[in-house]
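Read-outs throughout are calculated quantities, based only on the coordinates presented, and are distinct from any laboratory measurement. The structure displayed is predicted, hence computed values, not measured ones. Cβ atoms are built from the backbone, for glycine too; each structure is taken alone.
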Structure P
């Protein structure tokens, strides 16, 4: 039985950077409401909303101090309820970001937990005594650099934090903690949201004494319990952030028979520009054959009946894809459209990250003082101590740092790109006078209208949603080609991931051109030259 979330395109909003309504330099919920008609025009069916909960903002809202209140920077609960209502009027569902691997150290649960070993909330978190030498309990490290253990004088023990030391990990072994989480989820479900995106959900089951932090032994038990206690009998979208997933693991999460989630985000393609076994900052040239192989694996091994794919290039943690794997200079428009066409014709639910639809780019910095992101700053300091050169570290941040995705949305050519009348919380990319929503809406050949067309193709053609995937291998190395087959129809999708002309020589006869990013007549695929970053879809 088909679900609404299989046929729509999602849009991620990073509230701090989307639209400021009151001139304080910080995006907010009223700002989002003011842009709903723009998103309806684009054609999206849901918004993944990055956290808007009460937070001291150590990690831009992913450190929550009250799950049932709204951060003052973003507005009020009344604003939130209005956003849910007004989005619904436009057939757009709001997907909340569920962050339940950890809280803020300012959450009342943690404040209580620190007080004594027999406090009712002590077991809501992961506490350990020092090792026999008086040091940290073991060698677990934080994603944000350094040890994952922090000494707490008041508690007289170490607590676990897989991220910032202001983000203590919750102890999912505790049934009272789990029930408290489910009650909070039902609070939001009752407000009419369309589902949850689940932050690092694969980390909630852990055995820290055995150095197990991801895909722990009780992970799927917890997800089944969560499903039954909250969203399981409701028509909601649930997507888990799962960095280490394989197609087999993905089936466990998203097979409807398992009572877990709708789908997951897997990141295998994202790591292809990293040196194997090293950190995300240790870069290597992207291999297009490897990219084709990874996508083909996920498209063919995760069938409609056994699970569901999510499709994405960008999010708030990743660099702008047009700057990373496209060409954000002379072929910015062509490569942005090519990347969109290649992704959106696959099987799965596509996710657009704010500004992707206008071709927003990375913003290179020259000094660490320009960086806001805690992960980048910690890595910079750690690598300086390890002897890396400043230039090498800054080059890595410019390639993969999270601030690249978080620069304010570029709405028009006015001051601060129309994002705010005040001082923006993070630098605006100086290219906003050329790259902005107003300009893209004026240009009928812009990236925006390619995205709009792709969303309409998905709505109008079952082949895009349900068609079988077949990788086409007899093309040049830099060309990504695949077919979709459904109900006697076949579409061929071609994308040239190169600044060079590549020639394809295929025997399929062309019935019609569905969409293309370069204006030209395509009647034959025999000895056909593809211009730099050219992409098209044809019925064959």
Structure Q
């Protein structure tokens, strides 16, 4: 049944299949027509009916958990398609979707370049139809969604015009290259027409509401994260953590300089950064030191000695991504390289803008970013996933686990002595924690009608201690990513699980063993990990 499910699921999500390592789907593309969406809804409903025909109580403990994880995931997919309906509201899903699908073929050498180019051509031939489906499906989108899509489109066009051809310079077959040029030109033309449509036809009528509402928000948390805490209680939890971190931030700033405001101290810290042409090497140096600290202090087992490749962020991702981790999927056998992407400033920018941008890569923030993305954050976690106990655990997970683990790691590493108690490192870590606290509160508040976008921008600045440019970008993100509370939510869940597990084991508790036990289960909702590690259904928070 599990194989049946993923065979059906990947027909609707072939890009995810490519990323996971199932390359039989490489020539396919997400069908975006209303007919395809209806077919996907019918597939989920039929499969739910099949699952309901099983007596889950007769399954093993592990299989019962997988049953619950799969059932919950399907309900979440149905909620997104039937009630939240981003396919009807968000034009960027179509244009950025096809761009990501092309990138998934380009990024790893899982097959010879000629074979991958054939797959890309097959996908490219389907891309104009996806954009045409977008034009048909989109109904009264929120203005902010259309504006974001318009902002992204020049990068998408540039990606197909410059980056895609560059990725296949090894291919010399003239007939294959001619086929590619024709398919690629058609995609560029279709994207340019789509951009005109968004600017001239869709933007003037983009008056819809981005808010998903309290009922959908509660359901989304229940299905995606298995968290059923009422939203008012969750908000209080978020505010409590925000206030704790604000106090900790002020105390830490006073350790550095009692006579200066925390904001001035942060500004001074941001001046201490590597030059742009040394940034990637500085990250490589940091990674080696952080990895060795984890090994020496026995913080968590790292399943591979292979270091990720530190490289510049791919061009089409640079507008929205400061740094990211790209680890191969759990079923990828041929191309197992992992990439730690770092965005560099554009050399054509004015000197002041380059300096401001590099301030975000100051030597203190860099360490937090490296911990979050690589050691022991995303890279280490997803090195464990191929050994997760089932196909479901390898392929289905959640943000409060993955992002929660990475965010938890930032604080945990300093708590375990990394950086020798340097208060500047702690201040940088706390500013990131305040950003995530603000996301927690803004996400719930905006989508339940308690906060406007302008109020959200102000909240990120005043309460999250973020500059205005960051506040604006984060608010925009929150309009289409309502549950980006998962960073703080997951971190708090993991910290509570650790405290409960330590109480259970007493003097036998060992931090490395706790982390290994946590990671070996994949990245499911932490409710399921609690059941395994504690043997009960006690509250996640």
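What to note about this one:
- Structure responsible for 3.0, with distance in nm of label points 7 Å out along Cα→Cβ at positions 307 and 411 calculated and labels P, Q on offer: Q
- Entry that produces -8000 once helix-only ellipticity at 222 nm (-39500 (n - 2.57) for each DSSP H run of 4 or more, over all residues; to 500) is calculated, selected from P, Q: P
- Taking FRET efficiency 1/(1 + (r/R0)^6) of positions 35 and 155 (r between Cβ atoms, R0 = 35 Å, to 0.05) as the criterion, the top-ranked structure out of P, Q is Q, with the highest value.
- Origin of the value 17.8, where mean count of other Cβ atoms within 10 Å over residues 251-258 was derived from one of P, Q: P
- Calculated for structures P, Q, mean projected area of the Cα convex hull in nm², for residues 235-330 alone is largest in Q.
- Source structure of the calculated read-out (Rg and Dmax of the Cα atoms in Å, 23.3, 76) within P, Q: P.
- At a computed 5, 18, 24, 29, 19, 5, 1, 0 (P(r) over Cα pairs in 10 Å bins from 0, in percent, for residues 67-346 alone), which of P, Q: Q
- Read-out mean count of other Cβ atoms within 10 Å over residues 163-170, computed value 14.6, structure in P, Q: Q
- When mean count of other Cβ atoms within 10 Å over residues 131-138 is computed across structures P, Q, the figure 12.0 traces back to P.
- When mean count of other Cβ atoms within 10 Å over residues 27-34 is calculated for each of structures P, Q, structure P gives the greatest result.
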